[in-house]
Structure 1
Amino acid sequence: MSSRHLAKLLESEWATPTPDTQRWVGHPAGDRHIWDLPKPAASPQQVVLAVGPEGGWSPRELTLWESHGFTPITLGPRTLRTDVACIHLVGLAHHYLQGGAL
């Protein structure tokens, strides 16, 4: 997906963040580990995950995600295959929504 298509998608689908939704964008070179995410004041009702290519998002794409309320997170120093990262993040999001600390 090109940055232009990503921008159109973000503008149409996720233009306005809601307080009951957490937005995470997975990026292998991110500086915020998922375990360091603060617990929100209100209980989130949903988590929206953005998982990209195995090499990570381009700087422009990452800026687009952040400008739409997504928090860049990493699962650690190893770059995971996309399918493994998705499974891991979905499990963590489920645990997070159930009130578990990450």
Structure 2
Amino acid sequence: MKVKIKDLISLIEEKKEAKKIEKQFVEDVRTWISFFQHERLIHLIVTFFTGIASILFLLGALLLDSLPLLLLFALTLCLFIPYIFHYYTLENGVQKLYNYYFEIKEKL
């Protein structure tokens, strides 16, 4: 996903510099933004529940003195950290796309 956002930003910058922005291209950018928004929402939900599960497993492991729950905490923490970075990338990428979209829309 990070590569797709980066490629789209590069394409927008190329079209902007060449001053070859068509109405259809602006609509395509809007469609791509909606796809990335959907992806961002799904990853927000997954990240949220992974974080909640991590906290619950840690609390359960500490309160019940349970090694299996501690192992589950470690596993969900190993998933949670990459999810945070991935969501951060999606969020910043979509914010950049918003800015580019409004910029190229004004140039029509």
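Taken together, the values in this text are just the output of simple stated rules run on the coordinates, not laboratory data. Just so we're clear, the structure is a prediction, and the values are computed from it rather than from any experiment. Cβ atoms are built from the backbone, for glycine too; each structure is taken alone.
With helix-only ellipticity at 222 nm (-39500 (n - 2.57) for each DSSP H run of 4 or more, over all residues; to 500) derived from the coordinates and found to be -11000, which of 1, 2 does the value describe? Source structure for this number: 1. Look at percent of Cα pairs over 22 Å apart for each of 1, 2: the largest one is in 2. With relative contact order in percent (Cα under 8 Å, 6 or more apart) computed over the structures 1, 2, the top value is the one for 2, the highest of the group. Here distance in nm of label points 7 Å out along Cα→Cβ at positions 8 and 72 has been calculated and equals 3.7, so which of 1, 2 was it run on? Clearly, the read-out refers to 2.
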